[in-house]
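*Asks:* The next part holds the structures, each set out as structure tokens.
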Structure 1
Amino acid sequence: MHMKKPTDISIIIPAFNAQNTIGGLVASLLSESDIGTEVIAVDDGSTDDTAAILQAIDDERLVVISQNNLGVYAARNAALAVHRGEWVVFLDADDRIEEGFLRERLKSARANRADVAIFNGWHTDNSGLLRRPVHRKQPYAQALNGHAWIQQCVAQKEWPHYLWLQMVRSSYIRKNNLRFQEGKSHKDILWTINLAAANGLFYFAGRKDYFYITNPASITHRQDYYDIRAYSYIDVISDILALSSQPQHHEIRTPLRRHALVECRHFLGLYRRKIANRQAARMRFRQRVTLRQLIAGVSNLSDLFFVLKFVVKIYM
């Protein structure tokens, strides 16, 4: 009788109109046959040949979920609801991975008994010639609990919230009831903060095993998408501040409030240069976030000057 290998890793990939890249990515993941893998590709209402390409792959390790176009966060939640692996990895359909990606990640996470292992990657373009590390200031080859990591990220002004850097133990996701907040943009920031706020053991590997390809034609650079991004930042800022006021997070209250100010800077950048309806965005911000909450995050003169500038633009 053929014994089925236990599933070590579930790889979750939302795919929307990804016909040019999805086949190659799935093939490279399935080629690592020495570990138990499950690739869950969620076709998020594609109108090209994405579905046909996925259906043509004859491999029992590939699970295909089809849904209407609900967005990447809803797609990831759909996959999380059915995944069976001991570990979870999140990938994007249009990026590339190093050879031995899964094997090396699994070895690292297990050896260090992590709840979450954080890796590194390259920012690159389609040529692959220009590349820079995704992060430089993480505590490499060390383990920290989640609260200490939040404090470290805020102190170093480097918050690597990218999902494809993470390998997360499934039991940790279930125990802490972690899901993605559905929406269009920037909700990976909230996922990572909630992942860390649950205070498990994080291990940091410097291995650059992922290529994040910058695509100037991507939806995030479309003019009509800037307003959506600004509204998403308002959700993120409001939720970080709400998290900071929970009694179990008193140890990270100050760093969370400081981080909310960092996201306010991103929001203000969009507000000043990109968005179409400033009045609506300003009203929404004021409804969700009080000035008192922002002032609580001020920790130095630079923060103070920023908040004064922010008050003039948004609250006056």
Structure 2
Amino acid sequence: MGFKHFLLLSLVCFVWGLNIVVTRWVVFDAAIPPIFFAAVRFLGVALLLIPFLRPMPKDLKTLFLISFFIGSGHFALLFLGLANAEASAASIVSQLGVPFATLMSMAFLGETVGWRRGLGIMLAFAGVLLIAVDPESFTISFGLLYIVAGAFIGAVGGILMKKMTPITALQLQAWIGLFSFAPLFAVSALFEQGQWAAYSTAGWLVWAATIFAVVGVSIFGHGAFYHLIKKYDISLLSPLTLMTPVWGVVLSIILLNEAITGQLILGSIISLGGILVIAVRPNKSLPEAGMGKKLGSGGS
């Protein structure tokens, strides 16, 4: 990989890692209802990418289902998780999209997994379990369960994408945004309160975070990542995307003053080590499995 392209990938991973931290701040510290914030994000994506809605894709039904799994459903669970769990832990746990995608390719695409990837899957889940379980009370973090569920739903969306006629990255983003914002606003109206007042009076930092999520993460991050996919094999890119959770942990400590514990460090090493093993082993049925949810949602 050329040095300029490596810098571009590093910047994309930095943006994705920073977005976990920014979203945690918005839905926890700034107290913006998480489902509402997800809806605002997708509304922004849909408005900015209106020109990319054409030409109309052939299989809108499948695209609608994909939009639920890697759009509204995934992000609702992710943002609910970030409202109830620290960004550092969420950065690691969200990477379970990689082993989930591999398991999905086994179940639905006939992929054969050898002992190395099997070991990687077990390590990935073992590391996350170590992070999520409180050793004193043996209770599991409620927020991280949302993150796990979101990773699983994102993996289902990846399987559906495999069955759909390929479309461009920005066209996919445009349709996901269009299909996602209305259901999220509806769910927010049912289960959240004071969301419009909270967002309108939140101040410029929350509005800047929204612009960053829409333009920086969904449009720049996704577009740049697809540009790199066209030039390099996924087997080269997927291990390097593990910079994303590393940045997430580092930035959460720096910007949110989250505590770093031995439990988090050990769990991160075990889980990311397992994910690395999965990423470097070829997946013939679903090569994108090593990317987790990134191919569908533009990271986070």
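*Asks:* Could you figure out which one of 1, 2 the value 34, 23, 18 for semi-axes √(5λ) of the Cα gyration tensor in Å was computed from?
*Replies:* Structure of origin is 1.
*Asks:* To test your reading of the models, identify which of 1, 2 gives 20.0 for mean count of other Cβ atoms within 10 Å over residues 62-69 when calculated.
*Replies:* That value comes from structure 2.
*Asks:* Among the shown structures 1, 2, from which was the value -12500 of helix-only ellipticity at 222 nm (-39500 (n - 2.57) for each DSSP H run of 4 or more, over all residues; to 500) calculated?
*Replies:* 1
*Asks:* Let me ask something else. Taking distance in nm of label points 7 Å out along Cα→Cβ at positions 86 and 230 for each of 1, 2, which is largest?
*Replies:* The structure with the largest value is 1.
*Asks:* Let me ask another. 1, 2: which one has mean count of other Cβ atoms within 10 Å over residues 14-21, as calculated, at 24.0?
*Replies:* 2
*Asks:* Next question, about the same structure. Work out which structure the value 39 belongs to, where relative contact order in percent (Cα under 8 Å, 6 or more apart) was derived from one of 1, 2.
*Replies:* Label of the source structure: 2.
*Asks:* Of structures 1, 2, which gives 0.50 when FRET efficiency 1/(1 + (r/R0)^6) of positions 30 and 278 (r between Cβ atoms, R0 = 35 Å, to 0.05) is computed from the coordinates?
*Replies:* This figure was derived from 2.
*Asks:* Name the one structure among 1, 2 that Rg and Dmax of the Cα atoms in Å, for residues 54-93 alone of 14.4, 41 was derived from.
*Replies:* 2
*Asks:* Please state which of the structures 1, 2 yields 13.9 when mean count of other Cβ atoms within 10 Å over residues 174-181 is computed from it.
*Replies:* 1
No value in this document is a laboratory result; all are computed from the given coordinates. Small disclaimer: the values here were computed from a predicted structure and weren't measured. Cβ atoms are built from the backbone, for glycine too; each structure is taken alone.
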